[in-house]
Structure 1
Amino acid sequence: MADASPVVLGEDFIQDRHALYRRLRRETPVRQALMPDGLRVWLVTRYEDARTALASPALSKDSRRAAPIHEQRREEEGGGTPSFLSKVLESHMLNRDPPDHTRLRKLVAKAFTLRRIEQLRPRIEQLARSLLDGLAGRDEVNLLVDYAHPLSVGVAGELFGVPEQERAHFRKIMNQIAFGTFEERGAGAAAMADYLRELVARKREEPADDLVTGLVQARDEDDRLDELELVAMVFLILSAGFESTGNQIGNSVFALLTNPDQLAALRAEPELVGGAVEELLRYDGATGTTTLRFTTEPLKLGDVEIPAGEFVVIPIGAPNRDEARFPEPDRLDIRRDASGHLAFGHGVHHCLGAPLARLETRIALESLLARFPELSLAVPAAEIRYRDDILFRSLERLPLKLGPERG
């Protein structure tokens, strides 16, 4: 009989998640686990079970309803007045269920349109060219620090309408969130929440053609986002979208460089880039796990029934490499039909920013590979490590040799 005790998600898991996922899918696809902070959750690792769970009304994401479960599981760390950041995190739609989530998403969709995203294309291309201009002539670069994250943060500044004179401050906070220690990341998130509160207030007084203004002005009959919801929504788009997109660019380049046949195929047929982005999202997506959900009633997945009042996490890389859905799942194949992958979730919480993440990743890859056709790793692949982070799947660094520019 397969061991059913909780699996411990430690350092070995961070560096080689897929080894555990393969074993769990085969032996105990719905299994309890201990998160690094000691929280006990249920992991769902098969594709069909994951889709069922992500769409199930028996799983709630309402952080307010989850509070009693947290209190039951862990001793309270002390009282005190909730921080502004904690109020922001409770208020954004990722932590709400229908009908609250439905209302919030409908309002955001009025501002975060495909037209607005497509209007960013020339600016994203310009940002990518400018960053690559700054790298030209350097022997070695860290792609994450020198290209992937600066591009993502630059796009965020454009989308939100951050004033030019504040871009350096904005980048500084974002770098703290992306590359800092645990404590620095927390302080950076709090600083960003405060900055966004000020930005929202200014956009209300001085409207412009940007997403924050669009969110301020979004209405559905007499309904609109209140002040806290506005800040929470901008914070969500920033934290869920831009850090993960920077990480996705890094993961994608690393995957291509460690699969040289696929890199050669993409260079030979650049028109494959759209499908390649989908396969790279499936193969090594930047989302490590979903955020916490909890059962409001018993949930049956396969042969296992998860009781009510339990936390559930879907580790996105597991269903995306389920051999029952994707043949030879551990093989990168840019010609594969990777549609249906769960990199952006599924159900009512499917990522609203997925079109922008796809566009940004595509432009980043096209620009980089066209400019530096002999791009290569500057260290052996075995030396590349993943960051100690459950929620995101991200590299600590990605040192590259650019090689000569295309003549």
Structure 2
Amino acid sequence: MNRAVKTSLVSLSYAGMLITSQVASAQSSVTLYGILDSGIAYIHNSGGKATQIAMTVGEAGPRWGLKGEEDLGGGLKAIFVLEDGFSVGTGRLGGNNLEFGRSAYVGLASSTFGTFTLGRQYDPVTDLVQAITADWVFGPIFAPPGDFDNYDDSARFSNAVKWTSPAYRGVQAEAMYSLGGVAGATGSGQTWSGALAYHAGPVFLAAGYLHIDNGNPTVVARGTSSADSLFNSPVNAGYASASSVDIARVGAEYVDHGVQAGAAYSYSVYNRDGSSTFANKQKFHNGSVFAAYNITPAFLVGLGYNYSRALGDASAKYHSFELGANYALSKRTVVYALAAYVHALGEQRDASGVLSPAQAVVGSYDIASGASTQEMAIVGIRHSF
């Protein structure tokens, strides 16, 4: 895969059906694209039970979408994306039950000044840093427990204004601001983020920062934000009353001759105020490493490790070990096998506000284990169109 394309905001690597029309001298196009992904999962320790067998997403969230552009001349294009998530197993809407919950934006793309977009979008840290991590290769099973640092983009952002620079000598920048939209409290519910990426030969580097305001309880309910909720698992559900969340992430990757290897670090802070139900600000550190190798052009194997540590309000530690294998039946169809083991130590604050023994959670699946360990194995198929 062309990695420079992969880290670009406006590039989507899905084959599709292209409908092209010409009006006067302007060229316009609309592309239909999508991913179907479904697997059978074995989960040990699920909801306090011994085992569970379920159909689930394996490597990529199922979606379908439309993207389009119109050439306005002089290196300027009008662009749009509408992207909907759904469950292959049930047909239900994904993306927080929104019709276009994954993406819905319109904007202008200039070869000189970059791309400006308005609407529901991914943040710059996801665009530039996630793209050089194991999540991009093997999906959510390689994410930290509970996705407390938005490693697997559990949160997307509504009412967002985003700028993406052109790539210049391997450097690309992004900045985003999402409006909270609360009358009389401009900062309530706002999100802002920025990221920078660098590519030279086989080396990829990226870093970014994300700030999410969780709503001012004097004017709106806490949790009213331009961001989707991050408080979805036993790892961080106890911090849903946080006044804001700050996340910094850095990553590095090496890609050459069938080898992919990378490392990343994140520092997340769940801030408190007088309306929060926890005593001290909660901090999460996460360090991750992964390596993958193409045994043949069609057969990819990889492994990863996450170490996560909570400090401040709770003292939990999480060790996560992951394995993955992909076999490409064609350019668009892949069968895969994934497995993970997570061990939790110490205490975490649960959703009721009580400090309790830490629960293991695999990746961003957010399945409560009710135990200090959780194991998951998935076999499935992914098809892109």
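Throughout, read-outs are computed from the coordinates displayed, never taken from laboratory work. Because the structure is predicted, anything quoted here is derived from the model rather than measured. Cβ atoms are built from the backbone, for glycine too; each structure is taken alone.
What to note about this one:
- Structure (1, 2) behind the derived value 0.05 of FRET efficiency 1/(1 + (r/R0)^6) of positions 224 and 296 (r between Cβ atoms, R0 = 30 Å, to 0.05): 2
- Entry that produces 24 once relative contact order in percent (Cα under 8 Å, 6 or more apart) is calculated, selected from 1, 2: 1
- Computed 16.0 for mean count of other Cβ atoms within 10 Å over residues 128-135 - originating structure among 1, 2: 1
- Calculating Kirkwood radius over Cα pairs in Å for structures 1, 2 picks out 1 as the one with the greatest value.
- If helix-only ellipticity at 222 nm (-39500 (n - 2.57) for each DSSP H run of 4 or more, over all residues; to 500) is computed and equals -15000, the structure in 1, 2: 1
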